[in-house]
Structure P
Amino acid sequence: MKPWMICALLLALSGCSLTAEPELETLPAHDLSDPDWDGVINAREACNDTPLGAEVDNVGCHGDTSRELKQDLMVLFAHDSAVISPEYQEIIGRMAAFMQEAPEQRLLLEGHASQVGSAEYNIALSKRRAEAVRAAMIGAGVDGSRLDIIGYGESQPLLMGEDEQSAAANRRVVGALTSSREGVRMRWNVFSMER
């Protein structure tokens, strides 16, 4: 072999070291963990203990939301009657449940009547209808002190006219409540019901 090849081979072999250089362990400058699983590392976290699944901003704070909920009640009655038909028990039950979730709310039950009969009789009948719905609400668990009644008689018709359709729509008790609910705005995922 030629001497210059031997020199090149020795030079190449001498460059290889038999001992490995020690690996240096680098530690992160910031805490990169995310124990509340909100997607924001602890180095940027401003709000610890974010509710699981909450929509968060860049520093891990969740947003609050307020929703307006409305519940309407309309119970229709037969001619010259203050007896509640069984078909309206579910509607009354929904209003009672709504009121139990909003204990600060009061409900005004407005009784109405059709134009058949005298004005005095219709006012008394509309009050009896409102009282019947009030009794059903109390039976469904609502405190009676949160329920007010008024009888308007025929003075506020829903439909104008003297036909049976108008009369049937005017024989009613109505009430409406609106309540706001506070909560945490949740992040959308495939299991979310609304967006």
Structure Q
Amino acid sequence: MGADDARDDDPVAAALTEGSPYERLRVQRISVFSWSLAEKLQRVGVVMLVLGVGVGALAFVSPNGATIPVDPGRTSTYASLVSLIALGTLALVALALSALAGFRERNEPLSVERAETMLVAEELCALVGFITAGTITVIAVGLCLLPYLGGDSVTRFVSSLARSPYAAIETAFPVLPRLIAPVAFVLAALCLLAGRRWQAQWTGS
């Protein structure tokens, strides 16, 4: 196997020997999330997709008069509100990552200083997206899917709380699964498509 073939098989070696300053710094940098910018955006899209499925399932939960006092498909509940917060946080992260990708696309090749600044911003977005928003998403999806485990599971969980997460809440506008889920799916698709486009542009794959 020749040196060129070895570089083709090893993206790290290729980035170090032939990559832009941004790519060289990225592969050398110690990071919590080592994915490329395009991969981060695609993974945010996957998280949004999971959230959309979870909150969409909440729309089909039937009230039982006790632990689920209202129809969560027709009434704003705490579970829906948590889902909305998760989606809003993920959307902001996706917007920030897209802005960074657009900046790189317009200014490539970046100087070392700009590349370092951009990588720091990427890492911050990833931390917010996959730790903060990811945690909220896990909670939201858990609340949305818990009723499908049976009434006993819901009863035990709700009894440990001061108020049922499936209780009605007052909001300035409707916070309903049938409104949140489609938005989550659309945003997920946009993230996946945009991430794939930039990945193909920068890696040729």
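Each reported figure results from applying straightforward, stated rules to the coordinates on display, with no laboratory input. Since the structure is predicted, the reported quantities are computational estimates derived from the model, not experimental observations. Cβ atoms are built from the backbone, for glycine too; each structure is taken alone.
If mean count of other Cβ atoms within 10 Å over residues 79-86 computes to 23.9, which of P, Q did it come from? It must be structure Q, since only it matches. Suppose mean count of other Cβ atoms within 10 Å over residues 39-46 works out to 14.0; of P, Q, which structure was it derived from? Attributed to the structure labelled P. Kindly point out which one of P, Q the value 15.5 was derived from, the read-out being mean count of other Cβ atoms within 10 Å over residues 23-30. The read-out was computed on structure Q.
In this comparison of P, Q, the computed figure -8500 for helix-only ellipticity at 222 nm (-39500 (n - 2.57) for each DSSP H run of 4 or more, over all residues; to 500) is attributed to P.
When Rg and Dmax of the Cα atoms in Å is computed across structures P, Q, the figure 21.1, 71 traces back to Q.
Looking across P, Q, the calculation of mean count of other Cβ atoms within 10 Å over residues 31-38 that yields 16.6 traces back to Q. Can you tell which of P, Q yields 40 when relative contact order in percent (Cα under 8 Å, 6 or more apart) is derived from it? Considering all the candidates, the number was obtained from Q.
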